[in-house]
Every structure is written in structure tokens, then in C-alpha cells.
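Next up: some structures, all given as C-alpha cells.
Laboratory data are not the source of any read-out in this text; all were calculated from the coordinates shown. None of these values were measured; they are calculated from a predicted model. Cβ atoms are built from the backbone, for glycine too; each structure is taken alone.
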Structure P
Amino acid sequence: MKQVFNPYLPLYEYVPDGEPHVFGDRVYIFGSHDAFNGKKFCPNDYVCYSAPVTDLTDWRYEGVIYQKTQDPRMADGSHELWAPDVVQGKDGRYYLYYCPDDSIRSIGVAVCDRPAGHYEFYGLVKDADGGILGERKGDTIAFDPGVFIDDAGEIYLYSGNGPRTKREIGKEPKASIVATLQDDMITLKTEPKKLLPVLGESEGTGFEGHEFFEASSIRKIQGRYYLIYSSLTNHELCYAVSSRPDGDFRYGGVVISNCDLFPGKDGKPLACFGNNHGGLEEINGKYYIFYHRETNRSICSRQGCAEEVKILPDGTIPQVEMTSCGLNGGPLKAEGSFPAGIACNLYGKVTPTYSHPMAMLNRHPYITQDGPDWSWGDGTEPPRSYIANGKNGLVAGFKYFDLTGAERITLRLRGTARGQLFIRTDPRGEALGTIAVHPSKEWTSYTVPLIPCTGTRALYLCYEGRGKLDILDFSF
């Protein structure tokens, strides 16, 4: 039985900032490209994956679509390619918009005849006099561009970021902006204007506490314009909605948090977290939010995930939780083997914190892999993902499984752990099965019968004992 789980790309792949776009009968993912164990954001070239709109279990690697050294500003390879967006222009070609790292403050454009072909450098967004957007006096910092063509043929370009703290207000020209482009897709038609409020501008707007920080992504759905953005909390993707694409946006709410934190509810983060970026897309009659998670005690090794969302008749989007089943169209069937790296919730006795070595230290469990950064065609076997540093109080959550008919479970474990691993459907509930864990330097298989359970349930692996536990995978 073919299934898909989160992250929806191979677990050795690190494509965050995912912008999903349906072109023809396929959905394409355009994102930046982190490295495993990365020390900075997005050091790799842009790659693309696609899937048939009728089968989101079938993702295909399309290859490298744009190399950072193709941009004359970056020919020496010393800069990165940050979050991009792609749109089909009026001439039928596909235009890729991107910003390099924040030491270069203008927007590059590349063009291709196919959505996932090899893009060629086209130029920099500029005004009619040749002034480069982001480099002119008074320009806000160009950041995370989003592009959108309305039904009337108007071409909108979104960009910007905001301050994170009050100390940053006014120190740099930061804002959420929108402009329009000429049909050449690169020349400003109208000058940028402010769009969403950032910190210091939000009083009385309804955006308080969820001000715009970065990651502009817009879609028109059911006659409304939805702007997805990363708020100053960093871990959440919010939405703003308007009857027009260039103004009057009102705050809608949180679509997803990459630590499963729900505003206004008591609780704690359910995973170590970091920034978030993604987009909303209709695929074969359903709506999905694409986002990313952090791994390896880092903010620079991020992986793309996705969840189905509902858009209610009044236009609101209820917040969705992180799951392991993501694009599967329902719970995962408890058949076959699953990597532990698909855990959507992962925490211990200490409340999850920012995904960074200085914040996490050695106190938290995390997802990592058993080999270096890997790319297609390098002649080696891809690395395996696993959960590391599981200590007393570990909870690894997988939502959701159809456990009907699951009679036993086998886990592969290693480490210095000596204690008990409980298989539960609630972190504090009764165990369906219990494994007595002992120290082992090598991956060791443990099989335990399960108390019969039916229907859709979360699955939690909960460790109590001494030492450290690594979890490679489990099978039914």
C-alpha cells in the first residue's frame, strides 16, 4: 500500500520555504535548499520536486533548476539563494523570483520555458529608469519575494520583512510591501507601498502579537485574497484576507505552528521550533498549507511538510495541527515500516525551545541522520533519519495511524538507555505495549504484541528510564 508522510520529500532532503504551485496536471514545490548539519541558511542550489495532482504520494525529483553562481552578483558562490517564488507569465514562460542572503538587498529574476526546467538569469527588479528595487534611497529591504497575477492580468510583487523586537524598530528600512510589474515581469509599473503592519505599526489593527515578519505568499481563493506570512513569533504561519490584492487586509488567524502551539490555549510547544515559511494551494479540489520544520538542533536544516486545511464558508481557516500523515488523505495504515524521523511531536521533560545548540544544549530529543548531506547521483547510499538523545520523559508522537488490525510492533533502538518504552495512543494513557530496553551500541530490534485497538489514533513512543535512547524506525 503506497502512503506518504511528513516530511513529504525524502528524509535526506532539506527543502524549506516551500511554495506549491499547480501547473497543468502536476503540483511543483519551489523552495530554498538547506543542507544537513548546515551552519547557514540555504547554501545549496535550487531543486524542484513535483507530483501528479491526483496522487500526492508520488513525488518526483526534477533536479537542480537554478544554480546560485548563475546570478552575476553571486558568481563566486559566496552567497546563498533564499526563499523563492514562481509564476507563469503572460508569455507562457515561468519566472522565478528570489533574494540572496541579506547582504544583497535586491530581487533576482530567472526564466524558463518549463516549470521545472533549467532557469536562466533574467535580471533584477528595477524601475523604468533602471534603479534597482531595494538599492535605491529609501527602499525597504527586499526579502522573500512572492508574485501573483490577478484575473485582470495585473502582476503583483510582494516583499519585505519586519523587526523582531522593539529595539530593532526604525534601525533599518523594514516593511511589508506590494508593487506591480510591467508585462516584462521585471520592471516596476507602480512603486511599492506598505501592506501588512509590522511591529511598531500594529496598534488597533487586529494584528497585535501576530505582526508581519517575513515570507509573503498570496493566493486568490473563492473570491478572496489570502496572504500567508510568518509572524514575529517565527514558528507560526498566519493569514490575512482582503477583497483586493494590494490593500485592506485584515488579520485572519494562525494556519499552523511548527511546534503545534495554539494561541489562547494552555499548553506548551510540542517540538523544538524555529522560523516558518510556506504557501497555501488548491490541489485537486482540496486546500493544503505547506510549511517546514527544524531538525538536528539547528535552524538551518529544515524540511518541508504539508497539511490539509479547511476554508469555511465565512472565509476563515481554522488552525491545523502538525501530523505525520500530512498529504496521505487520511491516517497512515499500520502496515509495513516507518522511519522514526516522521515524528510530528517530539519532546522530553524540559519544555521545547528554539532549535539551536545553544538553546537546546543536550537536554532535548531531536531528529538527525546517520550520514552527511546527500544529493542525487553522488554514488552512495542515502543516509537514514532517526530520533536521537531520547532521555527519561521522551515523547515521540506520530499523528495519525489507523491501528485496526495491528497485532504487534517492532522497533529498532540503540544507545545507553535502560528502562521501558511504552507504546500509547495518549502520552499519559494506558500502554498498548511495553518494551524493556537495554544498552546497545548497534541497532537492536524489539518486538512486542499490542493490545487490540481500532480506528484512527495518535501513536506515542514514551521512554522512562536512565541513559539515552535513539530510535531508527518501527514496523507493524
Structure Q
Amino acid sequence: MIHVDPSGLALADLLDIALRDTPAALSHEARQRIDAGHQLLLKLAAEGQPIYGVTTGLGAAVDVQVPLDDPLLQARIPLGRAVGVGRLANRQELRAIITARLAGLAQGRSGISPAAADSLLALLNAGIEPEVPLLGSLGESDLAPLAHLSLALLGEGWVRCDGERMPADQALQRYGLQPARLIGKDGLALVSANSASVGLGALLVAETDRALQALLAGIALSCEGYRANLSPFQPWASRLRPAAGQTEQSAALLRLLEGGELAANPRRLQDPLSFRCAMVVQGAAQQTLQQLREQIELELASGADNPALISEEQQVLATANFDSTHLALAGEGLGLALSRVAACSAERVAKLLSPTSSELPRFLVSQPGHVGMAALQRTSAALLAEIGHLANPLPAVSVPVADRVEDYAGQALAVIEKTRQLTQRVLWLASIELIVAAQAVDLRGTVRLGEGAEHIHRAVRSQVAHLDQDRSGSVDVLALAAFIGSGALLW
């Protein structure tokens, strides 16, 4: 059981809830904060203070007064904003999104009722999966996906439950849950957040970390197969210019190669830049990943609601904390960095396959008339082209909406989604490099590998056999990528 607390939810805890189905609970302090915010909301509304989304309409309709006694006002907020299209969030993504919203609610700034917060928590722990399409957010709160998520609380829409698709009201009945009755600011509190961007961003951090670890493993095995010169990775190189991440990544690579004979027996004085610059580029990518991680951790410890209820000041405050520009820029930076490590990886593959460069049999196969690994390079080139396309940033200008009141859009969710697609392609590319590098190592004959590189070679061979005659390379790539994506250790 993981307790969601006002002190902030750790990224690792969100991943446990999302990926391993760990149940969640609101801490005692979180419940106190939520109740205090809700009581303040009721008090200020009763005193006649204008409160956005409670006593007024939303967006361009902020000048419209609405009656406090309308029992369906808050329910209409998600009902009217469930306009998403595109692919549906999977189980892990849904759990990450719900957990991210609970982390925000635990701050006690939303004004949500304790009953509505408990309904969301119960949905998570029951394992009910609302159908949530992920296209429709402009990043000034993920209104559309969170509205679809909230429909299930009302017993509206469709969900998956125990592997079966059914109406939401039937799923609630199955688990003895009642449809939520949204009051006060409940509807707005459920949808007015960037929880889809934050939840999927947290998963992206984990996926990118695995992809970069796979790339590091690929570099180590490529160095062994190519018999690369390790001079650029020595400590003095990064002391002379301590670029972000270079020192740590160079040290990690040298540890993987420790105990082998490569350091004393490189083939050349200097290698191509895709080898020589590998740790500089890898370090830069790790740095951009860290920037996204920090932004996600910031959000998991924040109450970014608009308006916000500040119980210690007895104040309702209009904010712009729903803006997602910081998340979008961190995601864009990560995509650009990954496109660069991908370019190096694809080029190392090409070098290993070239007898002129590697001094190994062409396409790493000795059998005449066999294509060997040549066709895999076409896949790596196709992946690199798609990675480059997905790394292009989204435009900062979007069509203004809500009668041009919402005339700027952070676009974080769209950036996170395209970077997720990009990261998947990087993982496939890293798998190709690992397969090609393992084949090159085999063809080197008797060489003493570094201890870490030896572990990596054995891990690759546990999923992909040595190639001595043509077979489907797709099966090999997907098997290795699934092995890595499952969290299996390469060393």
C-alpha cells in the first residue's frame, strides 16, 4: 500500500502503483487537507464570493453567473468536455493518470469534496479502466482525457473490468461502488489538471531510462565488436571539459568493459565520431531525461488547481498553474536528445556491417548468398528517419479556443505522446545495435570481453541466436526489445 501525501508523491511510488498494481491510499494529512479546502470552498461560496467554475461559468462564460443550487452543474463539466479521440489509454497509463491526479488532490488546494476524492481512489484500487482517448488536450489542463476518466465515476461511458468491456455503471455495481454525486467544485477539480501529461510523463521517464540503458549496453558491445579505442572515455577527457553527464556515462561504459583486453588492444588510433563521441551524446541525453524527471517530480508535489483554495489564508486564488509549457519543453528537449543518440547508434550499426570499417565479413555473415545483417540496417535507417520526424517540435501557436480566451496552448500531452512513440523506436534501434554488435563479437573469435560486456552478450544470446543463415530479423528485434522493455537486466 502506498500512501499519497501532501509532502509529494515520489516518482518511484507512482510507477509502483501504475506498473505493478500496488494499491494506494490517501494519508491522514492528505484527507485533512482535502477536507479543509472543501470546507473553505463552501464557506466562501455561501458568503457570496465569486468563484470561477462554482458560481460562474467556465472559459469564455466566466461572466455568466450560475446558481449554487444546481445539482447537475458539476456533473455537466466532465459530461460536456468528454470530446477526446484517438488511441485509448492502456491500464498502466490509466493508473498513472489517476495516481497523478490523486497526488494533486492530496495538496488540498482543489476544493474537491472528500467523497469525490474517495470515488477516484476507489476506481483506481478496483482496477476499473475507463475508456480514455488521449487526443484532445491542448495542455492548458488535460480537460478531455480527464473528463472521459471522470465519466466512469458518474456511471457514464464504457470501461474495461476484469478483462471485459462493459458500461461503467455495471462495473461500479460489480465492486459495490455508487456513482459519485459531484458538488461544490468537484467536476472542475477532477478535470482541471495536467494529470494525463504528468502520469504519461512519468511512464515516459521510465521508458526512456530503459532505452538509454539499452543504448549504453549497445555501445559497450559495439566497442567490443569493433575493437574501438577507449581513449575518449578516460577520466581525463571529461576533466578537460566536464560536459553534463559525460563523466558519469564514460565511467559507466568503462565499468562494463573492465576486465577485458580491449583497452590495451584497440584497432585504430581514432575511431569514427559515432564511437568517439558516444558518451558525450549519451551524457547530454541523460541530462535532458533528468530535466523531465525533475519537472514530473515538481508536479507530483504541487497543487496546480485554478482556482486554488488556500485554507491557511482563507483565500481563493486564480492561478495560471495549469500551464504545461515547462513539461512540453522538457519533453521536446528529450526527443531532440534521443534523436542524436539514435543517429550515433544507426551509424555504429553501419560501421560494424562494413568490412572496410570493421574488418569483419560483409554484413557479418560468412555464408555466400546470405543477406546476413544487411536488411536490419534498412530497418535502422527507417527508424532513424521516423525518430528525426518525431523529434521536430510542435508549433507554439495553436488555434485559439473558448471565444479566443484560451489563446495559447502548452501542448504537453501531445509532446509526451510523440516522445513516447520516439522512445519506442529508439528501443527498437538499440535492440538492432545489440544484435549486430553481438554478431560482431562472435566473429572476432577468441577475445576476452569486459565482465559487463560479457553479461550483455549472454543476455542478448538468451533472446537471439547467432546468425549463421538467413532468418526473420523482425522476430529477433521484437523479442529483444520486449525483454529489455520488461525491465530485464542486460548486465
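When distance in nm of label points 7 Å out along Cα→Cβ at positions 103 and 143 is computed for each of P, Q, the one that comes out at 1.8 is P. Taking helix-only ellipticity at 222 nm (-39500 (n - 2.57) for each DSSP H run of 4 or more, over all residues; to 500) from the coordinates of each of P, Q, which one would give -18000? It must be structure Q, since only it matches. When relative contact order in percent (Cα under 8 Å, 6 or more apart) is computed across structures P, Q, the figure 18 traces back to Q. Structures P, Q were shown, and mean count of other Cβ atoms within 10 Å over residues 255-262 at 18.4 was computed from Q. Could you figure out which one of P, Q the value -1.03, -1.36 for log10 I(q)/I(0) by the Debye sum over Cα atoms at q = 0.12, 0.14 Å⁻¹ was computed from? Only one of P, Q returns -1.03, -1.36 for log10 I(q)/I(0) by the Debye sum over Cα atoms at q = 0.12, 0.14 Å⁻¹, namely P.
A value of 3.8 was derived for distance in nm of label points 7 Å out along Cα→Cβ at positions 399 and 431; which structure in P, Q was it taken from? Corresponding structure: Q.
Each of P, Q could give FRET efficiency 1/(1 + (r/R0)^6) of positions 23 and 191 (r between Cβ atoms, R0 = 25 Å, to 0.05), but the derived value 0.25 comes from P.
Given a value of 13.5 for mean projected area of the Cα convex hull in nm², for residues 7-238 alone, point me to the structure among P, Q it was derived from.
Comparing all candidates, it corresponds to P.
Matching task: 27, 17, 11 is the computed value of semi-axes √(5λ) of the Cα gyration tensor in Å, for residues 47-134 alone. Pick the structure from P, Q.
Values: P: 26, 16, 11; Q: 27, 17, 11.
Attributed to the structure labelled Q.
Out of P, Q, choose the structure whose coordinates give distance in nm of label points 7 Å out along Cα→Cβ at positions 39 and 231 equal to 3.5 when calculated. Clearly, the read-out refers to P.
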